[in-house]
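Structures given as structure tokens follow.
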Structure I
Amino acid sequence: MEDVLSIKVRIAGRDYPAKVSAEEESYLREAGRLINERMRLYRERGFREDQDILTMVAIDSIVAQLKGDEYKDQLQTMVTERISRLDKLVTSVITP
């Protein structure tokens, strides 16, 4: 069984406890660091309320995820099409 770590991640000045696997710990800590960094950037743009700032960070994160998902789907389609073309080419060469 995988070891579970109890950690705290500080976001917007508050500690959030989490139980994570050792392999997930670095991801959670990096996520907390990135959230705080994005919050700092929004503060520099004039946002003041943590709720507004966290909402903007959440929107940014979801938009980035949606773009990444779309790119992944396009890439997967392109790879599938190329493999299909290669398969047809190889089949035409090896089939008598």
Structure II
Amino acid sequence: MSRGKSLPKLLRELERLLPHGQWRLAQERPWFSLTFSGVQMSLAYTPDAPCKTEEVARILEDHAFSLHSQIVADIAVEAEVAGAGALVIAMLVLDV
């Protein structure tokens, strides 16, 4: 995965999907299987106002991401950061 061109587009799409908050990359690492390659990412989403974790998870899971030569194979709300109001979003983006 070419992070340089894909990450900005992914972040823009997430900002359009959930516009009332801030997104940032928390962690990124290459991911490989026998047949696929890609990247595992952890993103932090800090909403401007309190939100329900289940609602954010539903929005993310129902969305069909539009990335050139890649697919979002898995996305989930992994954790809530106590006191900060932030959510940690885990995702797997595969090269196709």
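Just so it is clear, none of the values below were taken in a lab; they were calculated from the coordinates. A quick note: this is a predicted structure, and the numbers were derived from the prediction, not measured. Cβ atoms are built from the backbone, for glycine too; each structure is taken alone.
If Cα Rg over 2.2 N^0.38 Å computes to 1.77, which of I, II did it come from? Don't jump to the answer; show the numbers that get you there.
Working: I: 1.77; II: 1.05.
The value was obtained from structure I.
Which of I, II yields 12.1 for mean count of other Cβ atoms within 10 Å over residues 50-57, as computed?
Details: I: 15.2; II: 12.1.
This figure was derived from II.
With relative contact order in percent (Cα under 8 Å, 6 or more apart) computed per structure, which member of I, II shows the largest figure?
Values: I: 16; II: 29.
Biggest value here belongs to II.
Which of I, II yields -8000 for helix-only ellipticity at 222 nm (-39500 (n - 2.57) for each DSSP H run of 4 or more, over all residues; to 500), as computed?
On the way: I: -26000; II: -8000.
For helix-only ellipticity at 222 nm (-39500 (n - 2.57) for each DSSP H run of 4 or more, over all residues; to 500), the value -8000 is produced by structure II.
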